[in-house]
Structure 1
Amino acid sequence: MPEPTAVLLAHADGSPAATTFILASLGANDPFDRLIAYAGEDGMAAGVVKMSGQTRVDRYPFSEMIVVHAGAVTLRSQEQTLQLKPGESAVIARGMAVEVDAKPESLWAFCADTQPVEASNPGLTALPSHTLLSPSAAPDAEILISPAPQCRSYNLFVEQATDLRIGVWDSTPYTRRARPHKLHELMHLIEGSVTLQTADGSDLMVNTGDTVFVPLHARCAWKSSVYVRKFYAVR
């Protein structure tokens, strides 16, 4: 089995990423044909969806974060409507009835938890980029090369049954050495840029508006010389 590694899912403008994708679905009830970059045996998956038109799902099968990169996507439930432009993000919780309306040539990156658990909090959750954040832990001192940064975060969506957490994080610049990633993590950079050193030792540049996925246990180093703010999905 190949060593897990960080993969770029989509550039800010929706242009193709130099990543190997597999055209597939995430199960019999998946409403989309997906380009999958990662699908783990533990139920985490990430990739992109290209779609035009409408689809309706009476009971959404996964809990899933999406980040729009091209076109426009409208999510409608009985209670609310979310209209997402490029750079905007939302969560579709498992178990809900939802209609997805995508403008022609729409593209979004996704991170989905496909574990077979009961729905606990079905609904749509918008992810405002300027969410008020609270102080959070810096990286462990033993892996830091630079002085410790100041980090903040806030979980906007939490699924207790799977420990899936989705929200916003920011940090002052810092550099740390490579270590196995402690969680599965999708990152979409709202502001700033970062260089990730991937499992094979090569550098992966992630710029404002790009979306990247780092699997659990993937060796990954971090170097940022500017303030970084991101949407995240972790488990």
Structure 2
Amino acid sequence: MNKGKSDMEDRSRQLLAAHVKKARTLLGQFLDNHGVRLPVLGKAMEEFTSGVFELPEEAACKAGCAYCCHLRVGVSIPELLVIFYELRAQTTPEGLAYFRDRIAGTEAKGNTLTEAFWHTAQAPCPFLNRQGRCLIYAIRPFSCRAYHSTDVAVCKQGYEEKCEVRVPCFPLYRATTDMYSSVFIKVLAEKGFPSYQVGFVKGLDLLFKDDSLSGRWLEKKDVFGRAKL
């Protein structure tokens, strides 16, 4: 590795570390001032979303390309709760039942907490429509926002061969987008909440079956262990 590239990578790591530190401080202060409640977590997620950098123009990702929408998605518990309650607020009863059934149908196919399930089953995300578009795009998880590629042929290869492949991407973009989920996990853990990454589909399935889980988690009870990654 030449010195110029090494110096650039070191600088990138320093920038990322500073970005993470700032986000953790801001979230911690925000929760101290307003309390840990669903509307507050929703506002925090909204603020984080507004801070996500634009995907570089050189990315191969285009509307309708959905290979990454057949991969496992991990989320923080605050993300899971906010997305679930945004769904309930914005969706008709018929639409909500449709999503509930699609999520339950995906769960019935196998263990959605494993990478192997998503590679071998080629199961689409329950929120992916037939045109390859995300039905919850505006409130999608940070890990979904972070997924991208500079070579769609590699993504296609992984999907068709049902295996994990090393997708070429912009590492700093992925890291600075993915980090928001990690910030939620770390800050909530510091405040005494059971806090870890959960499977998005499994977590939603649990909430659809028992929406009291959110209130119990806000009481610092560990209720999402069955969805833990």
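Side notes on the structure shown:
- With P(r) over Cα pairs in 10 Å bins from 0, in percent derived as 8, 34, 38, 17, 3, 0, matching label from 1, 2: 1
- For 29 (relative contact order in percent (Cα under 8 Å, 6 or more apart), calculated) the corresponding structure among 1, 2: 2
- Per FRET efficiency 1/(1 + (r/R0)^6) of positions 15 and 103 (r between Cβ atoms, R0 = 25 Å, to 0.05), the highest-valued of structures 1, 2: 1
- When helix-only ellipticity at 222 nm (-39500 (n - 2.57) for each DSSP H run of 4 or more, over all residues; to 500) is computed across structures 1, 2, the figure -18500 traces back to 2.
No lab work stands behind these numbers, since they all come straight from the coordinates. These numbers were taken from a predicted model, which means no experiment stands behind them. Cβ atoms are built from the backbone, for glycine too; each structure is taken alone.
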